[in-house]
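The following blocks contain the structures, represented as structure tokens.
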Structure I
Amino acid sequence: MNKKLATSVLALGTMIGSGAMAQETFISIGTGGVTGVYYPAGGAICRLVNRDRAEHGIRCGVESTGGSIFNLNAIRSGELEFGVAQSDWQYHAFNGTSRFEEDGAFEGLRAMFSLHPEPFTVVARADSGITSFDDLEGMRVNIGNPGSGQRGTMDVVMDAMGWTTDTFSQATELPPAEQSLALCDNNVDAIVYTVGHPSGAIQEATTACDTVLVNVDNDAIRALVDDRDYYRMATIPGGMYRGTDEDVTTFGVGATFVSSDAVSEEVAYQVARAIFENLDQFTSLHPALENLDPTEMASDGLSAPLHDGAERYFREAGLID
């Protein structure tokens, strides 16, 4: 073999041993509907991972899915490597409770980091007289369609408040896509969402008719948050929506980024590194991501154990002890 050919073979072997072989590592992120926050958040993660693909050899693709529960089940079955999920559903999947009781605990579920808060949001007609969460008693309230995350959260809240559907003069079960119209058509007095802000759906409700966002903050709510690690208090900034100039205090879940122990430590490490070393760019890619804090992302709302790769990066970066 001549020197030139030997050099070419050596170069090819080096490429196969590093870049080309690593190029075979493909990861897919499950998100949500294309009009929500999950899809652009997943797209932002992929964009940053793919930017350094030549260095680490990981190729990232984003998929629009049915949301949290679909993503968790798909990660469990190996159809997805990563996904976005509400912090409460992360908890239930890992522990085998609620919708995951039949399948049992997903012990291989791993947390990567938390994303934006998803406050429990109550929007009321301005002429309804509703100024606090307690004022919903005796009113016409859309509590959400059965099986939705919105309804699941509302059921928990109603239980904490000692309420039933009979507490309201009317309890409708409209899906999120229909409730803004129902509010502005005066078919209900108030609607609930669990959503990241700013939200196009809430923007629709607050611009189509005169509405107010209502504080959801009392002893029962505070006790609920204290009792469940996957809940946290949240603030919806005043002035974000027409009709509500002051900050609104409520509680909610957090959107979280999850994976499983089937994903290698190195892949998870590189994904975490791509986001946290480019956090300014990441947070600029969607308004709901603007106020993310790296220390909170590494610890808040994470019910499953940290993935070994994410944990390694967080320790190197000084984000956890």
Structure II
Amino acid sequence: MDERQRIIENTLVPHTAFNEALIRMTQCFKYANGSTEPICTAIVGEARTGKTRVMEEFRLIHPIVRHSEGLHVPILYVKTPSKPTVKSLVELLLQALKDPKFHIGTENNKTMRLFMLMQRTGTRMIMIDEFQHFYDKGLRAVMHHVADWLKIFVDDSKISLVVGGLPSCQAVLDQNEQLAGRFLSRVEMPRFDWNNPEHRAQFMDILEAFQESIGKYFDLPNLDSDEMAFRCYCATGGLMGYLTKFLRQLVWDAIDEDRKIISLNNFAAAHCASVWDTNKISGVANPFSKSFKLCPSPEILEKISLIGKAIVETPTPRRRGGRQPKPKSATQQIF
């Protein structure tokens, strides 16, 4: 594989929230052994703020290893299904432990098997991503049965628990006092805010690191200059997930077109191909176009803050008499 294809993925740029999450998970993992009660923490943030990436990075520090005496799984990681039940969650955990009979047995039998397999494989931490699925937004209710099962299971196993999810996952803890009592204060993974000097400085530091990585292979405008930093911010809404997605497309295009020079036009094309949709944010040009105004006005920043968020449309008023218009979709994702 051409090593240039992995430039973005191989560039890890920890920022304040990222480092805080790593420190918190390290403590949970380190002090799980011998603890009289489970040590739990939550990593919360909007979509594309880097929650999954920081969890993946911590897992790389403590990888799954197969020894002569068997499998060693220090961290057991799963993603919550859309409507979790105890059965579906336990089966996912058993699958992650390579149990070939993950689907066989009663709920109690599977729970006991999971407990024994975790002891056998030296599991010290469970990570559950997409934890917001424990909360049914439609019914506005927590999946209490599976939340109670999780509380009891971590109590009995005395392991650490890390959950990651959207802000709505806070409702799971708010409505389950016993589960919430086992958690440390949550770690926030925010989107970067251009109006916040500290956020802006960290965003530019991240761009500087990407500049160094990409610049080893390609000639491109300085990403960490004031002009390019603002363009990149407006291109991604301050979301790390969109930044990496966009820069990856930029590199792939250069590789496929056998170019060593990346121009502003190439930035615009890569952005259109990866995350930009001008129909969703009215009055905002592609941030890498010549017509884009390099002015961080409140109006432009307010519009950019909508990137990655769901927009709730105002229902069309009912007309008196005659046929009613077809209803519009309740929500619409910007990207």
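Quick notes on this one:
- Structure responsible for -11000, with helix-only ellipticity at 222 nm (-39500 (n - 2.57) for each DSSP H run of 4 or more, over all residues; to 500) calculated and labels I, II on offer: I
- For 2.5 (distance in nm of label points 7 Å out along Cα→Cβ at positions 65 and 281, calculated) the corresponding structure among I, II: I
- Identity of the structure behind 0.15 (criterion: FRET efficiency 1/(1 + (r/R0)^6) of positions 81 and 169 (r between Cβ atoms, R0 = 35 Å, to 0.05), calculated), options I, II: I
- At a computed 4.0 (distance in nm of label points 7 Å out along Cα→Cβ at positions 137 and 225), which of I, II: II
- Structure (I, II) behind the derived value 20 of relative contact order in percent (Cα under 8 Å, 6 or more apart): II
- For distance in nm of label points 7 Å out along Cα→Cβ at positions 41 and 249 computed as 2.5, the structure of I, II it came from: I
- Each of I, II could give FRET efficiency 1/(1 + (r/R0)^6) of positions 153 and 233 (r between Cβ atoms, R0 = 30 Å, to 0.05), but the derived value 0.10 comes from II.
- Which entry (I, II) yields the derived value 25, 13, 11 for semi-axes √(5λ) of the Cα gyration tensor in Å, for residues 177-240 alone: I
- Value 89, 39, 34, calculated as Cα extents along the principal axes in Å, assigned to which of I, II: I
No value in this document is a laboratory result; all are computed from the given coordinates. Because the structure is predicted, anything quoted here is derived from the model rather than measured. Cβ atoms are built from the backbone, for glycine too; each structure is taken alone.
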